[in-house]
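Visitor: What follows is a set of structures for review.
Coordinate-derived values only; no laboratory data. Quantities reported herein were computed from a predicted structural model and do not represent experimental measurements. Cβ atoms are built from the backbone, for glycine too; each structure is taken alone.
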Structure I
């Protein structure tokens, strides 16, 4: 049963992160029970787990809904990642293993191909995650990466919606190239400003609030 529950949790997470289940969508225990062919008791446990990770909001006597994107949570994750990655990249600019440099360059090559082939942004998002995860891996901080992933529900959807703009993918790619260049050339003095812009530039963007207002958590939600 534990394996089955984990499979359902991952399936629902994917549907929420892909916006197949949009913010505000009502999630019925009965519907999920019938869909996955298990009783409502484990379904309640699944919804509690999703709620704990920010994917779902549970309202007593009312039911469960897919959580709206909480911009405060997004800002907190952005602040955390920006702070950590600045220091990691500075460390790597002092010394990066040759194997690690090859990993980053391979990911850059794949990202470039993705953009040139007009590939889906889903693939670019995967490569973007892999690129940043490499910094955590090379500096021995994968534990911190895993912790961030546990509370990423709002940030991932926010990122996904921003990446719907083709020009945004090209901008991200160029900044990735610049990050690797700074690491190779040891330009530690320019890293803070670059990472600050790379990770935090869109957090107060009017584009997001103007185009996706219906997905954003309101104060009374």
Structure II
């Protein structure tokens, strides 16, 4: 029997985080952040109104906000009500990179971006496959979702493997042969991954509310 050496793995991490302990107090972070994010989504809708008004001119008919995602600004990083969550995620990112074998002795982790977004209830909200360049850890925290909303899809980041991909025995299983992976989040789920992993959100039908926080973290030299 041949000895196995496992390397170049792609790992995506998921945990249910509905509350975070601050001292002796359990903060119901899911409820707190969802309420806090209401104002950011409302602001995003106001900003988007100008482009929505132009849609009628472009298409010659009323299409509303179909296909859109309301995207907040980057203010969540400095919002005091996000402080407990932000510290928790930053420490988790550090633990992930450390467990993967990276030496962070001369680096400090810092958020480069953090925003909340909500897919339109008219349906069609989506994200094409992408990565987050010049970052090291990315992630999502789901505030509103269900089995009827869009689910994140992660793709194999190794172009060499994708160029020579063979058929899979069972695509529904996660194996060495897998070219993609679909996760089914619930409210309060935190998903984190290396920023070089390609990911996407397929078309959301708008059947139920879909809102989540997205963040990117970079390890900067001291």
Structure III
């Protein structure tokens, strides 16, 4: 089998997994073996939650960012940097483009969806993954994938402020910060302490805000 081909990426070396023509002749186990760690986790993320679509590029980037914070070896490979829309990884962009090019992922509108081959590959890869890592993937998708764009950005921006120095979205979010924190709390995405961080207030103040908005647990 041909060796993986290296090519220069924007900031580091990236690997091409295999030519499209090879895909039809390879067993899922062979394909899974050729995937990079980033590609494996991207497929597992698409497979999580019953295989529901990843809602778009922004959700993919932020879900993988959160996952990388839980998995050190993934964090080092993704090399997230602050961008106009918060944390973004060029490595992820390259690797996911390859998954699309070899028909393991495809686009439905702006969403990313597993193909039949991608689904089989993800199942093979999951058998080699530690249960704790699979749980992290499921948890991240469940946490972020159903959020609106503003909710998603508020969650990431205000809980990971080291990644917003270049953001073009921050100024639009600031006036909505309190309302977004309340929505995230109501959806069970944040608790009292993280909700307060998103809102930009201390915990007693956030509890008061919840009470004033009629959230039963915090009504006096």
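Visitor: For Cα extents along the principal axes in Å, the calculated result is 68, 33, 32, so let me know which of I, II, III that is. Could the numbers behind the result be given before it?
Guide: On the way: I: 58, 40, 33; II: 66, 50, 31; III: 68, 33, 32.
Of the options listed, only III reproduces it.
Visitor: While we're on this one: If helix-only ellipticity at 222 nm (-39500 (n - 2.57) for each DSSP H run of 4 or more, over all residues; to 500) is computed to be -22500, which of I, II, III is the source?
Guide: Only structure I yields this read-out.
Visitor: For distance in nm of label points 7 Å out along Cα→Cβ at positions 111 and 143, the calculated result is 2.2, so let me know which of I, II, III that is.
Guide: On the way: I: 2.8; II: 1.2; III: 2.2.
Traced to structure III.
Visitor: Using Rg/Rh (Cα atoms, Kirkwood Rh), for residues 95-150 alone, single out the structure from I, II, III with the greatest value.
Guide: Structure II comes out on top.
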